[in-house]
Structure formats: C-alpha cells, structure tokens
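Take a look at the structures below.
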Structure I
C-alpha cells in the first residue's frame, strides 16, 4: 500500500460524501452505503493499519497520540483532506469544524469508542466543535475535512 493506492481506495467514499449535506444524517447514509462489515470499509481499515506499520501514516506524535495528514484537499478527493489519528484513552485538543468533519472509526481494542461511538461512522456538521475522545482502549480514526479546514482552540 502506498499513498497513491490509498487515495484511489478512499475516493469512492469522498465521491459519495461530496454529493451529501454534512449533517448528522450523513452518518446513517454512510453506515448504509459503506457499513463497517463491508469490503470497502474493511479494506480502508486494513490499508490504514498497513500504512501505520510502514511508518508513512500517523508519523507524528508519540505513542497514545499519533497523527498526520495523509492527503491534502484535492480534486481527486472532492476537495476533502484525509487525516488519520491513532489514539489510546485520551481527550484530544479542542477544535472546531468550520465546514464539518466525517469520521471512520476503527477500534483496535475491543470496546474502544471514539466520542462514544464504536466501529463505523460519525459526522460533525459545519460549525461544530469537540475534544476528540477515545475511551476503553485504542482506536484509529480516519477523518475527512472539506477543504482541509479545522480550527484548533488556544
């Protein structure tokens, strides 16, 4: 797996979300179109694990809080950036989503949750804010940001 192959794998998802309003109901649509048990979801999850092991994904930070932008917003990803974090029992930095955020959640530890959500999708609408929180173990979260927009609080 390399960055080009990963981008090709994720574009099916970014093409789908590009046509949808970024609101909480999008999570339901994603869970129907790309359920956690689907081939596409599991291929993206496996690709993230392989890329993290290879060292080109989640290359910043320290154990328990690794992160990194994988793909800058571009035409091929319908203007979404792709970021991936690997978090263990942590409350992350407060930030705001000017245009929204779409998350794929891949628990590593059985029962791990991201913002009280298990394996699958969660969507934050434009203008929302939170402290990304992983409880009950370790999880990898892939998140997509329209135009790569995110605002961290001081």
Structure II
C-alpha cells in the first residue's frame, strides 16, 4: 500500500479514512498517486525521543519528516526510487494541544500538519523568508486539493 497510516495513539474525533483520502488527493494533485508515504501517529514521548536522536532537540514537536530522497549514502549502489517519499511521525498529543490553541478540530490540525510534513518530504523548507513563502504557497494549493469534492 503506497500510503499507510499506523495509529499507536488515537486522536479523538479524527477519521483516519478521511485523512488518508485527503493525503491521497494531495499526492494525485502532485501527479504522484503511487508515491509511498508512511504516517505514524504516536505520542509526545516517542516523538521527543526521535527529535532528540535525529535533530538534537530534546522536546516533542508536532511532526517529524524522514525523507527517503535526501541524505542517501553516495556508496549505495541502488538508485533512489522517486516514488518512495518517506515517513512522517506525528505526536497526537501535540496536535490536540495545537488544535485547542488554534480553535480548530483535531482533524483540521492533523490535515494541516500532514500536508506540512509531506512538503518537507518533497524538499520544501522554511529556513529563509523566500523558502517559507514558497512552502506556504504550496501548502495552500495542497490544502485546497485535500478538501476538493470526492471524485472516485
């Protein structure tokens, strides 16, 4: 299955089938309907541990993106598979807090942050003002694609 969502920590009020469909709509919009992305929904402790190990930041965060297109070993004899984007790890506890702070549902916040993570897998960043503006524009386009009416 190209798009997999594994839930180790539930997020009340969130329809995972709907979130999966919305991510698939984003991938279709990007002309990557068969791209492989895995999403792990877990808690603050697991995300904090991963954040500490991989980014040197000893704190939980909403999402971590582990792209398969970047940081490849140059000695790897296999060419990168452009269809394999990578993994997204989400703290449902942080998503719930952020949703309350923003006054939106947990599902709206989760969709928002998953699109953000997907863009990171595609190489977008927000380190500088120009990069941030480019990422925000792409985010708005994908958010609209995710909310488009069902066309199955």
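Values quoted throughout were computed directly from the atomic coordinates according to the rules given, and no laboratory measurement underlies them. Model, not experiment: these values are computed from the prediction. Cβ atoms are built from the backbone, for glycine too; each structure is taken alone.
Some observations on this one:
- Among I, II, which structure scores highest (criterion: distance in nm of label points 7 Å out along Cα→Cβ at positions 61 and 93): II
- Computed 1.03 for Cα Rg over 2.2 N^0.38 Å - originating structure among I, II: II
- Of the structures I, II, the one that 2.3 was derived from, the read-out being distance in nm of label points 7 Å out along Cα→Cβ at positions 13 and 29: II
- Read-out helix-only ellipticity at 222 nm (-39500 (n - 2.57) for each DSSP H run of 4 or more, over all residues; to 500), computed value -8500, structure in I, II: I
- Taking distance in nm of label points 7 Å out along Cα→Cβ at positions 85 and 109 as the criterion, the highest value among I, II goes to II.
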